[in-house]
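In the part that follows, the structures are each spelled out as structure tokens.
Throughout, read-outs are computed from the coordinates displayed, never taken from laboratory work. Since the structure is predicted, the reported quantities are computational estimates derived from the model, not experimental observations. Cβ atoms are built from the backbone, for glycine too; each structure is taken alone.
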Structure P
Amino acid sequence: MPKKYTFFNRELSWIEFNARVLSQAERKDVPLLERVKFLGIVSSNFDEFFMVRVASLKRQQRKNPEWKDISELTASAQLDAISKRVHEILKQQYSCFNNEILPALPQCGIKYISRNDYTEKQHNYLKKLFLNEIFPLLTPLRTSSTEMFPHVSNLRLHAAFLLKPMFEDKETNMLLGAAPLEEEPLAIVQIPSSIGRIVWLPEDSAENSENLRMFTTLDDVVQTFGTHLFPGFSVEETLIFKITRDADFAVDEDRSNDFIQAMEEVLEQRQNSFIVRIMTNSSSQSIQKALTDRLKLQKQDVYEVDGLVDLGFLTELGSIDAASEFKYPQWKHFKTSSLLRNSPWDVLKLKDELLHVPYESYDPVVNFLNLAADDADVLAIKITLYRTSGNSPVVQALERAAHNGKHVTAFVELKARFDEERNISWATQLERAGVIVVYGIANLKVHAKMLLVVRRESEGIKRYVHLSTGNYNDKTARTYADFSLFTSKAEIANDATVFFNMISGYSSIQTMKRLAMAPIDLKTRLLAMIERETEHARRGMSALIMAKMNSLGHEEIIRALYEASNAGVNILLNVRGICMLVPGVKNMSANIKVVSIIDRYLEHERIFYFQNGGDEELYLSSADWMPRNLERRVELMFPVVQEDLVKQLKDALGAYFADTAQSFELCSDGTWQRRKQTEQPSRAQEFFYLEQMKKALIFDSDQPKEFVVRRNS
């Protein structure tokens, strides 16, 4: 009899999300170089998963072996299940790479040449390259079972060499630094990250009748010519490996006077923390055993792959120039917002504006900030920055605004995981420009996305607000799907002012009329709206909840949804990643359907709809329905009330739930099944693109085709 679940395990649910990403790489109808990118994303996703989630479980295993999560699994049971499933997915990933992707690459004009297949000319070229440009960068390190193992950096590729002395004389061996003769010497070398991993080979028309661009990898080259690093020794076996270390560190929140230094120490700790995983290729079992023994790793921590270790570099390979048939058709980022054609101050006095990136250009946000920075009537700008781009136009506008004498405040979240270093740099740069920088809040991450512009106008002070489901990052706005709202409504502007005052200084918790804020009242507002739908259903009224988010794992929210389902509420959930709710179970969740969409853009919107007996309510939010979002982060949920925008968002939800081309449905046993294709498959992302295209065509048709010049007759 199949097991009945009340909650799915968080970590295993996330792994299944990565399996859905992998399924995109396996699809024959996805362009080849896009499949290559998806394979790379799978590897990068697993890196972060092991650094954070697996590391946390390992600490929990040591701290409290009897602890169980809400799915009733101990840390040890979770680690066993994780290891088993990840091994299965890695095998599947490498099967796809080796058996489908590599043989197909010549179709798009490129070919991988492994170290065992170099021609004489390629070998000679690479040897010269190695000796002149790579050899000087390498540092061979000896290892010994009797000595401390040399430091191995987090997420960096290393080559290991099993050596054999060429001399029998013991004194000569000792002089050469070899281990005793009864022990086979083992050395490791870090593959330099200052050189690209892809090494393009010179064109040779005589040996390349197909005119292919051929490449090998830096680790292949180091393995092949590594013997030059060990004069007096021969290389018997080699192996490439990469370790993943614990990165789930919390900063010392009490060090408020030296918070940046405390964050920098966290970054340093990541390079020296305990190891949670080692990935190796299958070229040497003896080296693999020596490494795992000396690093004191368990069998479940060893991930052996058939081929190149770490396929994360494939995201770079997938971006090379190639014929259009090997990539997704180019989609424009349409510039159709009225905020680009008219003064945003004039537009927003009359109506709210909704922006849907990447189908629409991110320019309205950047333009809004640039105008605010240069407008003599703008007095103040306040913004939350969680993640932003490397050469951010948002940051540049804030700096210019400060130089122009405006009161500029930026709430820079230094604790944004894996963006800490960049955010420290931005914070320092902004402070130098005269921006007031606030480094978040002690014990909470500021994950809300809000921009407030205060402007002096003839009628008095007017405030303009931008709220978003995604970060102020112009780069990710080209690949992440997010909604944002521009408004000048007084109640939201008042709430925005209250919000910034609460997170910047000494202020008691204040009630906001239109905005809900975690960890204050967002969770209770959600629970109240779910309960309201439940009561409507109990009274025989039509009741509907539709919600789209990245992750769903909050126990109280899930139990409230179960209760609503039992009362007869129809519940449609679109969850990109983690979903701990179990759908489709009689007397628990029979009225709940969960789907997930994986497509060319990363689904990142959070949209919540409640039918409310016909008096519909619709919200956008920075928050997922997870404990961290609702209890340990500063998040915002904001209403959309303008009739045309409500319709646009309802149509968007309808498109997401109608998708049969790129969606999966969650079954009650925890598996995800690709939804059955219809005769004319519906694809949500294509729907949004075509809608914006229609909007652009209407906009273009409204423009004058030529200037009419008037002259005196």
Structure Q
Amino acid sequence: MKSQIKYLLFLTFPWISIDSSAADFGTTGLIDIPSARMMNDGEFKFLMSRQTVADIYSLNYQATPWLESTFRYTIFNPDDVPGSVDDLYDRSYEVKLRLLRERRIIPQLAVGVRDVLGTGAWDGEYLVASKSFGNLDFTLGTGWGRLAERSAFNNPLTGISDRFERRDAETGRGGKVSFDNFFSGSDVGIFGGFSYDLSEWNTRFIVEYNSDSYARERRFGTIPDASPYSYGLEWEPSPGLTLGISRQQGNQTAFFISAATDTKATAPRFTENLVVPVSSNLAIQSEAAQRTNWYGRLLVDTEGMGLLLRSAYLSEDETSVSFELSNRQYNLTADAINRFLTLAEIHLPAQVNMIEIVLNDGGIRTQSIRYQRQFGAQQRPWLSREDLVEIRPGQPLFDPTVRTRYRIPNVSFGADLAMRVSLFDPDQPARYQVMLKTTAAMDLGNYFTLYGSYNFDIDNDFDTITRDANSVLPHVRSEIARYLKEGDTGLDTLYLQKQGNLGRDLYYRAYSGYLEEMFAGIGSEILYSPFNSRLAFGLNLNYVRQRDYDKDLDLLDYSVLTGHVSAYWATPWYNYDLAVHVGRYLAKDKGATFEIRRTFDNGWMVGAWATFTDVSAEDFGEGSFDKGLFFRIPFDQLLPGNTRGAYTTRIRSVQRDGGQRLESIATTLWYDLRPSRYDALVNNRLRMIPGL
């Protein structure tokens, strides 16, 4: 079973890209001890390590140049050692903060907490320094908690406050932050070691002294003893892929594999051949085209590039033209604009010297781009490249000169072989389903769209789920096992949606139907996002009923009115977006959700959330409160072509009923519109210009 768990966890995170060295715990270090080193800013790494003591799976993200974060899942005693009574499956979060950057004489200095949220199985804090001398890199640190089991001296912090004298054995308490335990305890340990880079062979040799005596694992009978000395070898066969082998504690051989990618990487640009179909698949005709005989040619070429040209307004003197355009294909909006402007340069009359593009994202007009044409009759060599493009508020074209009539209804279908992985059930931490996922979208005109998805089960092991929902709250999520087993084949979604503008900076989305696998109903969202502002505000309201477990069209008796008032802030720091949602949740509890997401223009997104409601930790159950991680991986970094598709997922440490919202549809409008947000467009102005 545990070998299957490892395989499934690996399949969940398939990427490889850049150089990265890591300790077995995921956090950058030597073997089992941390160092003061950091990954490159924006680096995202998945690591699996195999020891006699534990199998460790970790997601590591360099959140800023000075902050490294790690989510870790540990399966203790993976070999079921005879006589061992250790059967713990543990979740933990680690953070490491750089205090000083390495200088010529000064070492790099960092401080970290190994188990911020968790059961405390790996609890420990540390202050660590690293200094390099050519290919040789030394690390020396002091540790508390488990890293103080081989005591070196008394805790000096006890002289500051009595609270540092005693350390609670229940660090973490299954989801709570034990601030009083940090850097506490009567003793402090010393750990250290060095690594030597054999750069010509892409290899690193490591030796370490570990102040963790593995008292817990020795007490449970997993290992008989533990030497403080370990040594190992790492090899990087290709950029981003690292393999390691080590001899640890004098009694176990360990292995690890890590794969990493750069979430900050510039989005790839794929150039298409400008030879396009001779007729349009979607457009029926363009109206009032007598003054604009170039419009039909531009329309066909534009559609061939994955864009929809909806209308145009030609000024009376025919020196400027405005277009309304929808991007169906390009992950980066700037690339869509670049392709359209390239085509416009080919087809527009020479007297046109100014082009404006109003961006229409499914009926919502977000921004417009005004472009001073380079190759028209009135060239402006004195303008800088930045001055060629201006970002302006989005607004509809009133009384357009020419408008495209598209075929209605227009239906698109998709079918993919997909895998669903259910993680972190304490009885069996990973289960799988292989399925055929079918999707359909029907454009009904006037920006009404009918969406649907249906899954056909091929194989799963959900029948092994034995845990029943034991929540004292309404079972809005905790009965996921019944949906997985009884609805392994069934209707996931079927709903009608309309979205558009209520004003220049006011957007809306309305929807009704089977909104997700557990709930059906009706709802709407309004977003106020002022032009060129980092702040936005939203309101979301839904009336929903719980769906039957077999995911057919039947509904259960439970219903709820749920909604939130939201505030969003696109911070000026490191591409971070912050949000807070205050309101009523699916289980009728009330509270607030706090979100932080780091989103790059290339489509990568990494984030986290935490929800606190009027439900007590005892009533909430295991985990104390709802929390988890967001991930979005753009497909255009994995596939050889332009696509707006992406792999998105959420990882929760445990699924409970408190603090639950509708998944993937409520309070999402601001994030969905991010590719055409003002700051995202300004950052890529030069990329819009044809020829660059």
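To test your reading of the models, identify which of P, Q gives 23.9 for mean count of other Cβ atoms within 10 Å over residues 335-342 when calculated. Derived from Q, not from the others. Supply the structure label, taken from P, Q, corresponding to log10 I(q)/I(0) by the Debye sum over Cα atoms at q = 0.20, 0.25 Å⁻¹, for residues 455-526 alone with the calculated value -1.01, -1.18. Only one of P, Q returns -1.01, -1.18 for log10 I(q)/I(0) by the Debye sum over Cα atoms at q = 0.20, 0.25 Å⁻¹, for residues 455-526 alone, namely P. Which of P, Q yields 3.5 for distance in nm of label points 7 Å out along Cα→Cβ at positions 23 and 111, as computed? Value 3.5 for distance in nm of label points 7 Å out along Cα→Cβ at positions 23 and 111 corresponds to P out of P, Q. For helix-only ellipticity at 222 nm (-39500 (n - 2.57) for each DSSP H run of 4 or more, over all residues; to 500), the calculated result is -2500, so let me know which of P, Q that is. Computed on structure Q.
A value of 14.2 for mean count of other Cβ atoms within 10 Å over residues 151-158, calculated from one of P, Q, originates in structure Q. Assuming 2.0 is distance in nm of label points 7 Å out along Cα→Cβ at positions 591 and 615 as calculated from a single structure, say which of P, Q it is. It must be structure P, since only it matches. Once relative contact order in percent (Cα under 8 Å, 6 or more apart) is computed for every structure in P, Q, the highest value turns out to be that of P.
Given 3.5 as the derived value for distance in nm of label points 7 Å out along Cα→Cβ at positions 399 and 623, which of the supplied structures P, Q does it correspond to? The structure behind it is P.
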